[in-house]
Structure 1
Amino acid sequence: MQTVAVGWQLYALTGSALDLGLVGLVQFAPTIVLTLAVGQVADRYDRRFVVAICHLAEAGAVAVLAFGTLGGWLHRDGILATMAALGAARAFENPARAALVPRLVPSAMLSRAITGVTAAGQTARIVGPALGGVLYAFGPTTLYAIVAGLYVVAGALVACVRGARTARLREEVTTASLFSGIEFIVRRRVLLGVLSLDLVAVLLGGATALLPIFARDILGSGPLGLGLLRAAPACGALGMSLLLARRPVEHDAGPILFGGVLVFGVATIVFGVSTSFALSMATLAVLGASDLLSVVIRHSLVQLRTPDAMRGRVSAVHSLFTGTSNQLGEFESGLLAALFGAVPSVLIGGVGTIAVAGLWMYRFPELRRFRLADGGAAP
């Protein structure tokens, strides 16, 4: 809901594709600055309360959007500054939240648990954008107020989770401990390969940042159409998550991962050339399904290969990789759209994603062989 409101409001204020990309950039910048610190926080303090506090901070930031819109003093710079504050809160939230799940389920069920968590999130991503498009008719102030309230509810629910208390890290904070998450990933080629593949592929394929342009200027739909387009990838992802809940990826995870990335690239290209709302919805659904497949495989592999005492720090680096691909990918798409137009920007991203998948097959042969059934080992 928040993404739909911010995108539509900002594009209405400025009409700038570059500004849509800046929304992603300002949310990503805090992740770079805070990566080393947030991993330490997730490993040294109760992860439930770290997440809960972050949700309250997010509620406060969205409340600023609501009051600023109501008072008429919220403009481009204010929106971008508030999104930067939201990015800082998420920089602390994501590693702590990711590290919670392995403490709640046995290792043998981790892949199914991650699929279930992802399915819940995708359900929200289906309902949220569509509902956001409807509620935007009542004004962005109303929508922002509802979002702020939901953040408060989310914080309360996370604080009530039981059985997830973290064993506090006793070692002193040193230069070595600050960089230990990065060192852990660099020393394991499978982890380095899978994270860098996601980073580069999604960095190039950030077409969703340009949905306000496609909705208004190419497909001729309004806020409701934008909401439906935003929801389409989540619909595909939810369908894939239901399939994975019944048939989790265990063997041949590597080839399946590469297949998902290739389908992601092809779907991006088809979306870029589509002028049909129905076809655009269908390709976005395929894009979301293929992305979800790689997300579940990647998250499962990272959590299975990481000891609990380091999960916060490793998850912080993981968040940096995924934040780079998502938020910086939005900026890359906005920049290319400003230079060459929205359609060429999406086509460049799709072709680049396919090229990257082929290159990574060659550079990281370990990725073609790893399995999840035995903790991500290669045969």
Structure 2
Amino acid sequence: MKKIRNLIRYIIVIILDIFMMVVFHSYLNFILLVGLLLFPLYSIIGVYQARAHAGISISAPLEPMVRGEEFLVNIHVLNDSFFPLVNVNVNLNVSNSFYRFTGEHVLNIPFRAKHKTKVAYPITMDNCGRFYCEVKTLSFVDILGIIELEKKVDACTQCLVIPTSDEMNAEAGQIYFKGVSEAVESKDKGFDYSDISGIREYIPGDKLQNIHWKLSAKGDDLMVKERVNVSAMQLNVLISLANNEDMCVEGVLELADGIMKAFVKQNMPFTVYYYSVNRGELVGEHVINDIERRQLIEMLLYDVCHDESIDVEDMFIAKHQGLGSYLYIGQNDGSADDGNSIVGTRNTVAVLKHSGHA
């Protein structure tokens, strides 16, 4: 409709100019009429040429950003032709793969001839996860606003948004020693994390030290060693990534990150279990330093949160019956014991439980 209005307005301008030329026998109006008749041709050729010579690139920060912190997505749009345009629409598809959120944004920019337009697009993520921004099409509108052409492009970028957390060294330390003491009484093995349970293909976020380099060199895909933990001198941590309408999982990530930071700071080894939607199974990752802690957080966010129908506690207990105490981090059902729990935000809790019951 807008294009039709623009065309009607332009025709009216031409008619008025013809009327002025006839009434006043104006040579100036004749020159203007010639320009008005030739300008649409220039406008049409210009939009086709601009589309043919357009290019785009986008980039986000390489390092992980903290939730709620503003960062910039840099968008560079190149016009390598001699034809400028007033309106070019950059059609952005924005998503958070952890929550499977998707959205669309349209960025309107001028398109100057032989020029690269640089735009710093501010983004603030209220939720953790993998922010993904993709441009699949550019829309070009000619100067008269009558013709709109689309060009398919392929430009994308991503940035990991990690949780914020407070230090909780004292509370986490007490929970840790309570959980480990029971496991020490029931097992004779010491700290040993060298056993390998199997080999599988590499998944983004896997630790580099677990890559089986010799086996990977023989094929086209990276292969990863799956390790089994045989230590009693550590605590098992079960993280529930089940989400609800109150965004409970945001509080779980925040609470888990704070507790894991405290464990690492006090040199307390632990193994984290969580349900991986990408793998379709309960996954365990051992952590002994801050590098592995950060890698684990990234692995969680490269995965997908699941709905409440998946009971990770039932899975964990079925697989680890009799291992003693474990630290469950998830939604607070109101049954947590103050002496064996740490309460987080968004109705979440970290509570010490026994593998004999949920």
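We did not get these values from a lab; they are worked out from the coordinates using the rules stated. Computed from a predicted model, the values in this text were never measured in an experiment. Cβ atoms are built from the backbone, for glycine too; each structure is taken alone.
Some notes on this structure:
- Ranking 1, 2 by relative contact order in percent (Cα under 8 Å, 6 or more apart), the structure that comes out highest: 1
- Given 17.1 for mean projected area of the Cα convex hull in nm², calculated: source structure among 1, 2: 1
- Read-out distance in nm of label points 7 Å out along Cα→Cβ at positions 127 and 271, computed value 2.3, structure in 1, 2: 1
- Among 1, 2, structure where distance in nm of label points 7 Å out along Cα→Cβ at positions 23 and 263 as derived comes to 2.8: 1
- Test item: helix-only ellipticity at 222 nm (-39500 (n - 2.57) for each DSSP H run of 4 or more, over all residues; to 500) calculated as -25500, pick one of 1, 2: 1
- Value 47, 15, 9, calculated as semi-axes √(5λ) of the Cα gyration tensor in Å, for residues 7-86 alone, assigned to which of 1, 2: 2
- Among 1, 2, structure where FRET efficiency 1/(1 + (r/R0)^6) of positions 111 and 247 (r between Cβ atoms, R0 = 25 Å, to 0.05) as derived comes to 1.00: 1
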